[in-house]
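*Asks:* Some structures to go through are shown next.
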Structure I
Amino acid sequence: MVAQSILLLNASYEPLTVVTMARAVKLLLRGRVEAVSAEHVTVSSAAQTLAVPQVLRLKIYARVPHRRTPAWTRSGVFERDDFTCAYCGRRHAGRDLTVDHLIPASRGGASTWGNTVAACARCNQRKANRTPHEAGMKLLIEPKTPRTSYLIASGDVPAAWKMWIEL
């Protein structure tokens, strides 16, 4: 994450989003947020210097409408399955994984959350054009539809964020 990003929590301490430094300064100056972490980023202008905490919390609860089910994506399947092969259980880099259709696409299986899992190339080739049951392979991961889009943080995540988000 870029050092210019600030984690914004709802009044209930649930992570809402990541905001830009400019947005964080506006929220601070308007008195809409309060500091949650002691770690801060210093912003200087000609007139003053402002310490912007790396984690801010809204003072008033923001009702978040029911979020739609996220659209199915290849990268979303990898994230959901934690970059782990659903058959052998080994973790892989995203470039080393494939999307496996439990009901093969050639048999009418769709690219949906409930019909796809992450699989390494070796396991996917072994399963071939069969269902896991036909191939005698056991699924280690249950393919579920995510309830919501998850706040995805990657790269150098500030230490102040780690207690608020799941990595």
Structure II
Amino acid sequence: MKRPMHVIRPATSEDAPEILAFIRELALYEREPDAVRASLSDILRDGWGPQKRFHCLLAESDGAPAGFALYFHNYSTWRGHAGIHVEDLYVRPAYRRRGIGKALLAAVAAIAIDEGCPRLQWDVLEWNTPAITFYEAIGAKRLMEWRTMRISDSALSLLASASSSGSSVDSPGAL
């Protein structure tokens, strides 16, 4: 039996609807189907607008969209180098166990090496043991001592308002 051929390629603006579909499918898989607020115009603006915020690779299997990896650059003060953070990695269920997820991560890893980035990182939900097992099998290490912190929506606005209410923004000693 012939194994389907997959291709990893950079996404183009014409792929924006498919990227948004992948994002929605991933949110459903991650048990947060109503959390996606991104629109097609958001994807186009931030992926191909004047201030590019992310990069994206698409995986195709026999010409059909099979998965994607969306990533952006971060910076490590300890390393003194930019790194890459994979925000989303998703392979549609029908295409799993064909090496597509590994091929997507390998392609992002190659970009990191080409750009001189010494680190590639991403987040994984604690309950997603199939993903954790896969990531550890390719050499990823869980950073158990670090916890992601997030502030958003009204809490973000409230914190930002402290900036304009006479608080000093340039006082890192308060941390």
Structure III
Amino acid sequence: MRRLLTALLMLFLPVLASAAEPPAQGSAAPAFSLPDQAGKTHALTDYSGRWLVLYFYPRDDTPGCTTEACNFRDDIARIRKLGAEVVGVSVDDVASHADFAAKHTLPFPLLADTDGQVADAYGALRDLMVMKFARRQTYIIDPAGRIAHRYLEVDPTTHAAEVVADLERLQKAGD
């Protein structure tokens, strides 16, 4: 049993270690161009001049991901009042995103990063060789396209409120 665990660790360790580092606060946000749940392509440049909440999540319609998405949905008016948009990203496909967004009436884009390249650029990809998924991470990107704040550990039950508070703080600091 011990040999099996050691062999599995040796097999997966290089894969887990090869994940990209998350971009640093203050650095340029990595570019992206991905389709949403309706097949419309969204790029980082589409949000130039506005605040962007870019959140990565593991899977559509799982308990934590549903809680997080619905909390962003419930706080979307407050977020937009602060001049920000919300965009979710996972490695699920367009059809899965469409079902998830319709089921929970999500009023923001869910981007299909099926090859995991964008999640990897943000340090959010977990690639286990037989399965890929995004880690639950969020980035607030400022109107100039720079990482203003990052969340590398997220509690889906409180995260949307935390993002709203940080958007308010960041905007006051910029005044």
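*Asks:* A value of 22 was computed for relative contact order in percent (Cα under 8 Å, 6 or more apart); which of I, II, III is the source structure?
*Replies:* Working through the options, I get structure I.
*Asks:* Out of I, II, III, which one gives 1, 7, 13, 18, 19, 17, 12, 7, 4, 2, 1, 0, 0, 0 for P(r) over Cα pairs in 5 Å bins from 0, in percent as computed from the coordinates?
*Replies:* Only structure II yields this read-out.
*Asks:* Comparing I, II, III, where is mean count of other Cβ atoms within 10 Å over residues 30-37 highest?
*Replies:* Result for mean count of other Cβ atoms within 10 Å over residues 30-37 over I, II, III: largest is III.
Bear in mind these aren't lab numbers, they're just calculated from the coordinates by the rules spelled out. The structure presented is a predicted model; accordingly, all values stated were derived computationally and were not measured. Cβ atoms are built from the backbone, for glycine too; each structure is taken alone.
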